[in-house]
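Please go over the structures that come below.
What follows draws every value from the coordinates through simple rules; no lab data is involved. As the structure is a prediction and not an experimental result, all values here were calculated from the model. Cβ atoms are built from the backbone, for glycine too; each structure is taken alone.
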Structure P
Amino acid sequence: MEDKRILLCCGAGMSSGFLATSTAKAAKELGYDWYVTAKSQSVAIDEMPDYDACLLGPHYESHLQEFKDAAEEMDSDVAIAVIPQKVYGNIDGKALVEFALQVLKEAGKA
């Protein structure tokens, strides 16, 4: 589970940027060598094939199918999921690591 690339998708991104930093720190503390970053929706869709998981902010839940369709068109096996509101709202990096691990496991990438 080491050396994973996690992409957080947000709007303009203050909260997601803080969450990315918190998640990278928590992953490191848990012994994972993860690269975690936050990008806007337009950039995230284009770049998601370069990542193991693309996690959408809760406010982008209505775009979930759009991301899945784009991944399929790009022939990408990126795992895509919506971050739980509680995790996102609390900027809880450790909880996001746990959520990402679950998403990666379900996608067969763990």
Structure Q
Amino acid sequence: MAGMGGFDIGAIAKQAQAMQRQIAKVQEGLRDRVVDGEAGGGMVKAFVNGQQELISVTIEKEVVNPQEIDMLQDLIVAAVTVAMKKAKELSEKEMQKVTGGLSLPGLI
């Protein structure tokens, strides 16, 4: 069925639906992909999945000092920030494989 300008609206709709299915599959797969971020030379590590959900945080006991709690909190924030950035980059990279680099608001 040809639509405006000779485009086959039905074919375009089918392609969009196929892309949506691929995106959903990639998003589901990202749940199982884990990246890490570290701070303090690896003394604090944060693990985030590809859907940008914080999975866990590990802290070496050497940095646990009640008198330096502010430093520990800063290290945790830094490690989580690095991990979240890596997770976002992973997600964007995987989505670009599906979308061919197109930005599709509402689909991603």
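For which of P, Q does P(r) over Cα pairs in 10 Å bins from 0, in percent, calculated from the coordinates, equal 16, 54, 28, 2? Of the options listed, only P reproduces it. One of P, Q was used to calculate distance in nm of label points 7 Å out along Cα→Cβ at positions 29 and 45, giving 2.5; which? Derived from the structure labelled Q. Comparison across structures P, Q (criterion: mean count of other Cβ atoms within 10 Å over residues 21-28) gives the highest value for P. Source structure of the calculated read-out (relative contact order in percent (Cα under 8 Å, 6 or more apart), 27) within P, Q: Q.
When helix-only ellipticity at 222 nm (-39500 (n - 2.57) for each DSSP H run of 4 or more, over all residues; to 500) is computed for each of P, Q, which one produces -17500? Only one of P, Q returns -17500 for helix-only ellipticity at 222 nm (-39500 (n - 2.57) for each DSSP H run of 4 or more, over all residues; to 500), namely Q.
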